[in-house]
Structure P
Amino acid sequence: MTPPPPPPVVEEKPVSLEDVFFDFDKFSIKSEYRSVLTRNAEILAANPNKRVLVQGHCDERGTNEYNMALGEKRAKAVVDFYTNYGIAPSRITWISYGEEKPFAAGSNEAAWAQNRRAHMIVQ
């Protein structure tokens with residue numbers, strides 16, 4: 001008698017979430033990013049074994065202390081959106097990087113706009 005074949009290997013599809021961007025000196029979720037966060041929340045809801053780290057970022061203008069606080073407010077705004085959607089708070093962590101980890105190099109509005117963001121890392 002031959003042993004049964006091993007179960008098929010199911011490769012887990014990578015899960016990624018979209019970033020959202022903020023206006024200068026603001027931390028409120030812009031209306032055009034509500035649909036992005038809704039899609040992100042639906043992805044998280046469909047993958048209950050996944051966690052998310054929300055990173056708050058700023059552009060280089062302002063003091064380090066101010067930007068750390070603003071990055072925190074941006075991250076928390078996204079966390080609040082997810083929890084209000086129904087994602088368990090235990091699945092979400094957040095951190096502020098302020099201006100420390102820019103996405104785009106440069107000291108102009110185009111670069112600054114890309115650096116004012118909340119970035120999501122699925123874990």
Structure Q
Amino acid sequence: MNNIQYTVDDDSLSAAEFVGFAVKVWPGSYDPEKTATALSATLNITARSEGSLVGCLRILTDGYYFATITEILVLPRFQGQGIGSRLLKLAKEFSPASLYFGAQPGLEGFYEKNGFEKGMQSYTFRKERK
């Protein structure tokens with residue numbers, strides 16, 4: 001297993017690095033300027049191997065009442081090594097509020113294995129990204 005370094009509230013995470021990483025996990029077209037704004041609004045927990053980003057979990061919160069995991073991403077070749085579980089553990093430890101989030105269908109077991117309980121149903125309205 002690779003030596004993974006975890007950083008909570010990683011202020012070194014740039015939009016360029018995040019976009020380059022994210023497209024390997026979640027293909028799409030991402031605006032670097034808007035990504036920078038988004039990253040500045042979240043608590044970013046990163047996992048790095050040999051200095052390269054291999055995992056990231058972002059928390060959006062009001063600091064007291066509400067926190068949500070906006071995404072948890074791990075590079076495919078690093079999946080199954082416990083990185084996602086460690087990111088979730090750090091999220092539970094460092095989130096300033098209770099965490100609420102939606103899970104992609106089929107991944108519920110991963111979250112339950114990591115101590116999360118199935119909660120209220122979520123609803124989605126997808127806004128087209130500009």
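Each reported figure results from applying straightforward, stated rules to the coordinates on display, with no laboratory input. Since the structure is predicted, the reported quantities are computational estimates derived from the model, not experimental observations. Cβ atoms are built from the backbone, for glycine too; each structure is taken alone.
Computing Cα Rg over 2.2 N^0.38 Å for each of P, Q, which one ends up highest?
On the way: P: 1.31; Q: 1.03.
Answer by largest value of Cα Rg over 2.2 N^0.38 Å: P.
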FRET efficiency 1/(1 + (r/R0)^6) of positions 4 and 20 (r between Cβ atoms, R0 = 30 Å, to 0.05) - highest-scoring structure of P, Q: Q
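Determine which structure produced the value 36 for relative contact order in percent (Cα under 8 Å, 6 or more apart), calculated from the coordinates; the candidates are P, Q.
Numbers: P: 36; Q: 21.
It traces back to P.
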If distance in nm of label points 7 Å out along Cα→Cβ at positions 28 and 100 is computed and equals 2.1, the structure in P, Q: Q
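For helix-only ellipticity at 222 nm (-39500 (n - 2.57) for each DSSP H run of 4 or more, over all residues; to 500), the calculated result is -8500, so let me know which of P, Q that is. Intermediate values should be presented prior to the final figure.
On the way: P: -12000; Q: -8500.
Computed on structure Q.
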